[in-house]
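As structure tokens, here come the structures.
FYI, it's all coordinate maths here, none of it is from the lab. Small disclaimer: the values here were computed from a predicted structure and weren't measured. Cβ atoms are built from the backbone, for glycine too; each structure is taken alone.
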Structure 1
Amino acid sequence: MTGHEGQRPGGRLASGTGERVTVRVPAKVNVQLAVGGARADGFHDLANVFLAVSLFDEVTVAPAAELTVTCTGPDAHQVPLDATNLAARAAVLLAERHGLAPNVHIDIAKDIPVAGGMAGGSADGAGALLACDALWGLDSTRAELLDICAELGSDVPFSLVGGAALGTGRGERLTELPVGGDFHWVFAVADGGLSTPKVYGEFDRLNALVRVPEPRASAHLLEALRTGDAAALAGALSNDLQPAALSLRPSLRSTLEGGLAAGALAALVSGSGPTTAFLVKDPREAAVVAEALLASGTCRAARVASSPAPGAHQVQPRH
């Protein structure tokens, strides 16, 4: 992790006083996802360039008699409310490290597409971790929180950090990246989800007879981010999982083609899918592309967002 290892992410609004704490945490898009061959542990080495975008979940924690989870918002019925939920796991891991009982109620207000390749579950894990740390007055350092994030999952550390970063290893080792301007996006939300393990399994099947190169970040893409050049970024976007996602969900081709026909600078499957991402020139073009995608009938929702966005941070709870 570059810099700030001893600092706390977000500003403290409450600490150890029995108040509820709310943390807002962003979705992500992978502007580059370079995937290596399967490792002995089943994971894949990655060169994963994350960009946080302005679609946010809000995670609120409050003292309770036992650990419980509730969820509201689009597709909330798809979110597990048991111990498998990453927000619940985050509370348990943090509590275990400090000899506490994880007796909190966690409420997740969803706005990030569920099972859409935009790290919504990972975002909730990072949000709950930061919120519980504040609620319990633990004053954990950034490095301590990132260590727990990495234990929770490959995308969780970036949800805490936000902005832009290169993830290596299985994506959990982050190097923050400079971004020289705003980028504008449309995200087309598909019906149903795609299982990330199944997409990686299909990647392995499709590449079974070829030598998969070591994943490396694209110098052209990093420069496009640094300078804020949307046209250059459009030419550098890549996702090694896209062929696998399209193999499992061929209908996504029509969505990608529809967004490009409507004027998007570039299109790609977001992470493991099935959400598709469209880079556009400006907010006006975003509105045009979103309207065209909805009219095409190839997606069930189209969301407009910008990047970079901040990582997990405390906000005043909504009443």
Structure 2
Amino acid sequence: MTTDTPRLPGGSGSTGATADPAAPGQSAAPARSVTVRVPAKVNVQLAVGGSRPDGFHDLANVFLAVSLYDHVTAAPDDVLRITVEGPDAAQVPLDRGNLAARAAIALAARHGIEPRVHLHIAKDIPVAGGMAGGSADCAGALLACDALWGTGASRGELLEICAELGSDVPFSLVGGAALGRGRGDRLEPLGTGGVFHWVFAVADGGLSTPAVYRECDRLRSASGAGHTVADVPDPQPAPALLAALAAGDAVALAGALANDLQPAAVSLRPALAATLRAGTAAGALAALVSGSGPTCAFLAADAQAAGAIARALTASGTCRTARVASGPAPGATVVPR
């Protein structure tokens, strides 16, 4: 079967929260608020090319959205305001540098309006954990503001804004499973043949994504292989991994999982090695660092096995907490009122 693709406001077949119906002869009243649910992601393959002259790296990034969600609610306000609740909420910036705020500003600028909106983020995705929580909030805010303001942005426009705001943001909007090229923002949807069960071991503190990429470059240079685009082959998705996703074969997927950033993440946070060992010893089919880390992801045979692995990880003392999820999950979706 194929992954579900959420329908986005604007364009053919779109859906979303709309203004309350107006009486005959009257204009519609503005929506009171719009809430969007948006998923976390795991990179089942993250192939990293050499560093480019602009400092970025080309990627072959195979995303899978998973069932850990943030909820972003947009409501009218006199100013742009951000509030956050949930685990690690204190780590989330509340100024205009917040990705959700930047999404509102970008959409408003395109449509010649002021970004007067209160964005409330209910977080359940780990903060700074390599699971695209900030990108998820960005995509959620963009979709919520589009519905709240009635801007009628097309799917293409929303994805264009997403790509301007961050490499992972377009996938947070789309969800399901996809191959990301370039910086990860040029997406090709992928079919999946079943549900995959995961456990995510959440570490204390975060890892800076730029720092992990710098460490990746350093380790490549130290090995003598070099770290530039002239030294590193162009990143490509693994055919065996794509076939495993399409077949819904967890055992085959386990044998193909790969993350070129994992050595760098473990180098910067050596304790992650113990977490990876603990999950594998508890019966995970495979283990890897999620994206740039420090969250570690464990593929399980089924939901029952995932529960057992989560309990073992929690008891091991090698992580702060362990969360169970499954994928693919739909992308940013307006929650019905």
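Structure summary
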| quantity | calculated |
| --- | --- |
| Value 28, 20, 18, calculated as semi-axes √(5λ) of the Cα gyration tensor in Å, for residues 110-261 alone, assigned to which of 1, 2 | 1 |
| Read-out Cα Rg over 2.2 N^0.38 Å, for residues 86-181 alone, computed value 1.04, structure in 1, 2 | 2 |
| When distance in nm of label points 7 Å out along Cα→Cβ at positions 62 and 78 is computed for each of 1, 2, the largest belongs to | 2 |
| Label whose coordinates, when distance in nm of label points 7 Å out along Cα→Cβ at positions 134 and 246 is calculated, return 3.6 (choices 1, 2) | 2 |
| Value 3.0, calculated as distance in nm of label points 7 Å out along Cα→Cβ at positions 214 and 238, assigned to which of 1, 2 | 2 |
| When FRET efficiency 1/(1 + (r/R0)^6) of positions 46 and 286 (r between Cβ atoms, R0 = 25 Å, to 0.05) is computed for each of 1, 2, the largest belongs to | 2 |
